[in-house]
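Presented below are the structures under discussion, each in the form of structure tokens.
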Structure 1
Amino acid sequence: MRKIFPIFIPFLITVLSCSKEPESNTEPQNGCLVNGIDICKASTAKIVINLNEEKQVIEHFGASDCWSAKYIGNWGNSLKKNQVADYLFSMDTLTNGQPKGIGLSLWRFNIGAGSAEQGVASGIPDEWRREECFLKPDGTYDWTKQSGQQWFLSAAKQRGLNTFIAFSVAPPVPFSLNGKAYGLGNAQLNLKATDTEKFSDFMVEVVSHFRQQGYNFTHLSPFNEPQWDWGKDNPSQEGTGATSSSMASVIKQLGPKLKDKGLDTKIAFGEAAQWNFLNTAYNDGRGNQINEFFNPASPNYVGNVSQVDQLISAHSYFTTCPENDLIRYRQEALDAKNRIAPGLRLWQTEFGILGDICGQLNGSPKNTDINYGLYVAKVIHHDLAVANVSSWSWWLAVSPYNYSDALVYISDAANSYNLNAAKTDGTVSDSKQLWCFGNYSRFIRPGMVRVASSISNITDPAIAARSQMISAYKDKINKKIVMVVVNISGDDQKFLLDTSSLAIAGDALQAYTTNASGNLAKSSQKIGDINIPAKSVVTLVGSYK
């Protein structure tokens, strides 16, 4: 230090003498201000929306009634079961502006195969996972069956929902090869060759009945996750494997029967157990579904069958991590669709948190904190923004289990996991899975169009998946814009809205924030100072000129 000090003193004197300004009565000039903008300040990242670059039309967001609706719909306590319905279907708002529910625009109704009537003999140990069947042994129908599920149909309709899908996971027990509602443990469709037409007649009859009751069943899905060997080990639920050829055979019968019945209900199918089964081979002829069903050169082509809608569906399970795979699986499915059948629409029809998620999350035990909600939002974002799905649905809307795969949870009246007691009464609770889903479903309404959107300082999709993601949607008729921003990071993020391609009416947006402390909490955000809290999903709503 003694050697440096003598040199430092004259240097310091020189600097001070050179930097000293003559005294002046005027305010010092700030060289950072140019036209009122501080150019020395670190620039704030921009949210960029291009209304003219349109993507897919959004059809709906939904969930299914498996498997709890049969009990909850018959609870004697109407306040509690209506609370469940409000969480799922309501478009009302509370006095503080917070939405009362997530406003689902689609409800998936499971057509049971009859394991409930078999009881213990069904081979399915858990009563909650058995389902009744409308078809009686004598061939007539009992429309009082599945009464709890029918209550939820009514509750949804009362709250303004008017789009329903009927889906089957297995043929009725009398038509099955093994006398069970679960499969043969392989790729064979559990359906007697002599009863294939009866199976189609059954599904048509169910849809026809509910259409007569005033329920708009727009689609019918006859198979579910045909890639899995249902019944191979310990049967846990209804279901059957099926090859593409066996599915095509049923569909070719089913379509004309719907038409002959005078129904405009469309067939929506695929229900691939994973995204990659749409575009890659899977054992025993159960994969590569886009090519199998919608390539005119395929022997299983059904694109020209009456009542078959031009769409194919997949489930988002087991394809969500790491980030590169999350993106890759969806991009590859979209690329295959664009290559083979460009006009085909993609739907995501089932998702829930199952098993281990790359060591970060797990389905067991039940966890409903914000990290689980953020994961749900992240998957929804990629299904919408990468796979370009036009419909997105959750699997179990309601669950009594100590597991993380539901939106609404019920426990017994003592708030414990007593499945027998919960059949007749219980405690209702929400989850961050519910509300983070609601950041999309409550605000992105049927008919809205996804448009190009980006965050100016994030260009790598894999980085976005670990930090901040954005998607945007416009309502052409009402000139409304909806943006959903997912902030995975542990830091608050500041943005400004680039108004060069999006002229907003006014200087603020309505914001609905879901984080650890709030659920779709309403606030207002200035377009030049948008704050996205750490670990949150924020929906921004405004009008454009």
Structure 2
Amino acid sequence: MQVSLVSLVVMALGAVGWSDVSETLVISRGMAAPDCRHASVLLVNGTFTGPPITVSQGDRLRLTIVNQLDEPFSMHLHGINQVGTPFSDGASGVTTMPMPPRSTAVHSSIMADHGTFFYHAHVKLLDLHVYGPLVVKAADGYDPYATYEDRILMLSDYWTADIDTLYAGLVDAPVSKFVGAPQAFLTNGKTIATNCSAPDTRYASLDVQQGQTYRLRLVGATSLFAVHFRIPQHKLKLVELEGTYVVPTTLDYIEVLPGQRMSLLVTADQPVDNYWMQMTGKWRLNPPTNGFSVLHYTGAGDPPATPPALLPAINETVGWQEQFSPLDDQATTIPPASAPPVLVNGTQVVWGVNGTLRRWAINGIVYEDYHHSTLLEDVIASTVSSRPVGARPKAYFKTGQVVDIVLQNNVALSGVCEMHPWHLHGHSFWVVNSGAGNYDPSSVASDRTIAVKRDIVAVYPHHAAYNQPGGTPGTGCGWAKIRFVANNVGAWALHCHIASHFAMGMAAAFVVGEDSLHDPAFVEHLRCQSAGYRCQC
């Protein structure tokens, strides 16, 4: 039965135009100057950041990954649900074994959805350097914004320290050492910091023609900070959020979460000149102050190389992400849940024999980055019990089950309540509810019946802002409830998209359709699809 369901998905996509698209990404180490200071960094096809990949809805993307590093590597297509291709998800230890050093792998993915996505490393902290945009164009007639030219902005944060050293401080050091605040905010891999060793470096520049409107595809590739993005003297009209068209909403600024993507319509309606674009860090202390780039009108002088004064600060707003509505509410009516919610209770814990380490635990269990086998293969082989407790699934869902998950936020050991951006692999979801303190089903408001379908949710710090410490560690300080239809068979990760929190154990995994994964014919079909063949069922 499940084989035929996958076939129906493939045939439906073929109806909108199915092409095979091949791309190659070569991961290497080399020199670059992202913040105008020369450093050894990870490169994609010789550049920092990676090149854009553009495909169309219904295409099959055959992605060849060449790992030239002396360490394991894994790549994830963020926001691509891998319908029928779970082995291509790239979630290290869950769906995919990391590639050995100096090796090549090919992953195949069907572009079932259109919108703005990105690719990034999915092992250790390599995603601090390895990322790039992925744009899936809507099928002909399905994109109301097809007449606008695209512009892409990748927003990221950057540390001058070696990323392997940062990772070791989180998981291997005798005493935990957090990564701390980054030294720079980058736009398309560039900014200008102090103590420049590459004086020819310039701010990233976005070229526009006066009077034209552009579709600005914004990618939140930050690894720690959520940011506010704005272009003074220009309005931002939000039209797409994580692959879903939303009711157009005109804003002065945008909050962008780690892992989040969106499309904005921006009209170059000011006098010909250069205009600053700015990203500022939110929900954490001590953000960089160099998050500038330039909106360059054709005919203006050279973009400036000297930073302006910081713009007036914009306060964080709890629930800011929840103000938007889907463009077509009939297509996104939310079904009722099939069962009580699964609780994902995130707490920070002391760890290690001497209690000198800090980890994030889910329901009291620290997620273990287990690389002896993948969870998906162990489910297929019925050997999940051989995995460490921290590498086992938190729950099993039947195919078609409507699932609620409550993401419970708690005060950290430092006494502060942080904002956590949670990302689900394999499925998109609706944020149906949220609130302060601890989740209490007897006292919460009714769930939403209409919401934007997405794959990132901000669990906000309702109890106390990050810069107001004094909370009792482990005390509930905010929650969000997400709902999705478990219609994609496989093993799927759910994790905080703050890279250091993920490395510290703030993750869980779920299994969908276990019965189908014990059907050899069905599993062989999934392997065939993931390898890039047009498989017959």
With distance in nm of label points 7 Å out along Cα→Cβ at positions 47 and 215 derived from the coordinates and found to be 2.0, which of 1, 2 does the value describe?
2
Highest-scoring structure on distance in nm of label points 7 Å out along Cα→Cβ at positions 287 and 471 (candidates 1, 2) is 1
From the coordinates of one of 1, 2, log10 I(q)/I(0) by the Debye sum over Cα atoms at q = 0.08, 0.10 Å⁻¹ came out at -0.55, -0.81; that one is structure 1
Value 3.4, calculated as distance in nm of label points 7 Å out along Cα→Cβ at positions 151 and 495 from one of 1, 2, is from structure 2
Origin of the derived value 26, 14, 12 (semi-axes √(5λ) of the Cα gyration tensor in Å, for residues 247-350 alone; candidates 1, 2)
1
Match the computed value -2500 of helix-only ellipticity at 222 nm (-39500 (n - 2.57) for each DSSP H run of 4 or more, over all residues; to 500) to one of the structures 1, 2, and report its label.
2
Kindly point out which one of 1, 2 the value 29, 24, 18 was derived from, the read-out being semi-axes √(5λ) of the Cα gyration tensor in Å, for residues 167-422 alone.
1
When mean count of other Cβ atoms within 10 Å over residues 87-94 is calculated for each of the structures 1, 2, which structure yields the highest value?
2
If distance in nm of label points 7 Å out along Cα→Cβ at positions 159 and 175 is computed and equals 1.8, the structure in 1, 2:
2
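Each reported figure results from applying straightforward, stated rules to the coordinates on display, with no laboratory input. Model, not experiment: these values are computed from the prediction. Cβ atoms are built from the backbone, for glycine too; each structure is taken alone.
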